[in-house]
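A short reminder: the numbers here are calculations on the coordinates, not readings from a lab. Source: prediction; values computed, not measured. Cβ atoms are built from the backbone, for glycine too; each structure is taken alone.
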Structure P
Amino acid sequence: MNIRQLEAFHATLQTGSATRAAEKLGITQPAVSKLLRALADTCGFQLFVRTDGGLTPTHDARLLAVEVDRMFSGTERIARLARAVRDREWGEVSVTAPPALSTRYLAHALAPFLAEQPDLHFTLQSRSSPRIAELVAAQQLDIGLSVLPFDHPHVRAEKIMRFRMVCILPASHPLAGRDEIRIEDLRNEPFISLARDDCSLMTIDRAFQINGVQKRHRIEVPLSETACSFVANGVGVSIVPPFVGLDYANDKLARRRLLPETHMDVWMLTPSARAPSLAAERLADCIRAAVAPFDEND
């Protein structure tokens, strides 16, 4: 018993004819008949009987067909996976990003791509930028997004975005009527701050200090999205990345340009000690496209 005999048997079961099985396999009809005879001799029982409708499997052949179908189903699955790998639609990719990106925006931006890749296993985690750099250096991540550059022999760093922070206010706030908000305008305004270990907090605090404005710290929250929720409910104002709080309607939350402009960078960190998988390369391209609308580099 060999694979060619089983292929002829399987094709004949599917088509009901040795002639059509030959066409399916790309061989001659006599070759199929010869393979079927050899398989029947090996099995020790008749495989098909000839009827007006073509070749009908015997009871014993039907029992054999169950296992043969299983075998070819597994083969077809392998073939699909091979095509998926070739077309960059299969694999495992792990991505870790700061909370401002991972909490909502990346899920929203990458969902259409992931929906079209049913064989791609995707993991998204949230960590601080220093921790992300450590994980990439330890080869525990495929892609890390960091707001801090990282110089390490085992890490490849690529700046993929420079974004401008925006001021968010309750839609009913008097300052919401302006097109631009200056740091000086936020003097004495109740401010929703991020946690002390958040890298963007240092950037925001520096902007207040440079402009000689004392920030009226009122509430500290762990996530930029949480700050947006407080602002939308009229509790205070905040400064956040431009890709945060996009789901809030204009009648709830106002987003205004902040002056002087306050920028932050996003770096894509990948392990340099090993080549990226095809799936990781394609997902990296999707991430670059997702952040491009906010990129101020140009």
Structure Q
Amino acid sequence: MTATVAVTGASGYLGSRLCQTLAGIGQVARMGRKIPSARFTFGGGTSAGFFRRHSVTALVHCAWDFTLHKRTDLMARNVGGSIRLMEQARAEGVQTIVFISTISAFPGCRSDYGRAKLAVEAAAHRLGALVVRPGLIFGDQPGGVVGALDALVRTLPVVPLIGNGRQVLYPAHEDDVGALIRRLVVQPALVVPGAPVTAAHERGWTLREILLELAARHGRTVGVVPVPWRSVWLPLKTAELLGVRVPFRSDSVVSVLNQNPSPDFSPTRSIGVPFREFVRSTAGKTCHAQ
């Protein structure tokens, strides 16, 4: 029987790319708030019996509502909705559940995003689900944080550098993240359920290096000016409280400043999916170093 993999957040940046990758192993049920036949929202969940009706054998839960800024809303909707979805999937016979967390989730993390993901990870462990923590995701047409940084270096001659710019981030190419998740869907026994798998290259890049590299990718030279993190965080937080949409969330500033000092890559090595290093630019052209 052909496997059916359900993917939440199928219209988002990472979710849409995962759907393309997972299509190679069977049918993909794309789930999202704007998909009538497979509607999923954090407040309303999905229809009762959805997983059983569609013979879903694996669920990749990638969705996350980034419009929520209050901690109470994050816990009630993103966390509560994620747990209810995974519980329903288990009750309806889904064999493999993969929860897409974040490298920003670790004991002692300070961002609301990381703490909320940790709360879902705890439930995933209880349900025997697999947890994947992607790093800073990049690609040919990046979205998310890298997309926002890329837009800055393309338009500004001088880019504000949060703090001292020495924060170490771990980039992860979108195709490699997809390959890892595909491997786990096919061979879930490769890792212990609930034990987080870091999906990123093991070489960390500082925020300053990433900004300069993104600029070089576009053949540009930009200046970087260190600024106090509060001078970046406060305007963003104020805009969010006023209901103004901003390209970079205030909580992302907290997340960038407080990275996991020692992510564990041992589960990643055991899976055997290589991650390429961050983009390297030469003579105005971009190549990928393995």
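Data table
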{"quantity": "With FRET efficiency 1/(1 + (r/R0)^6) of positions 31 and 191 (r between Cβ atoms, R0 = 35 Å, to 0.05) derived as 0.90, matching label from P, Q", "calculated": "Q"}
{"quantity": "Source structure (of P, Q) for helix-only ellipticity at 222 nm (-39500 (n - 2.57) for each DSSP H run of 4 or more, over all residues; to 500), computed value -10500", "calculated": "Q"}
{"quantity": "At a computed 111 (volume of the Cα convex hull per residue in Å³, for residues 55-142 alone), which of P, Q", "calculated": "Q"}
{"quantity": "Which of P, Q yields 18 [relative contact order in percent (Cα under 8 Å, 6 or more apart), calculated]", "calculated": "Q"}
{"quantity": "Winner on distance in nm of label points 7 Å out along Cα→Cβ at positions 7 and 223 once structures P, Q are ranked, highest first", "calculated": "P"}
{"quantity": "Origin of the derived value 0.96 (Rg/Rh (Cα atoms, Kirkwood Rh); candidates P, Q)", "calculated": "Q"}
{"quantity": "Entry that produces 19.2 once mean count of other Cβ atoms within 10 Å over residues 167-174 is calculated, selected from P, Q", "calculated": "P"}
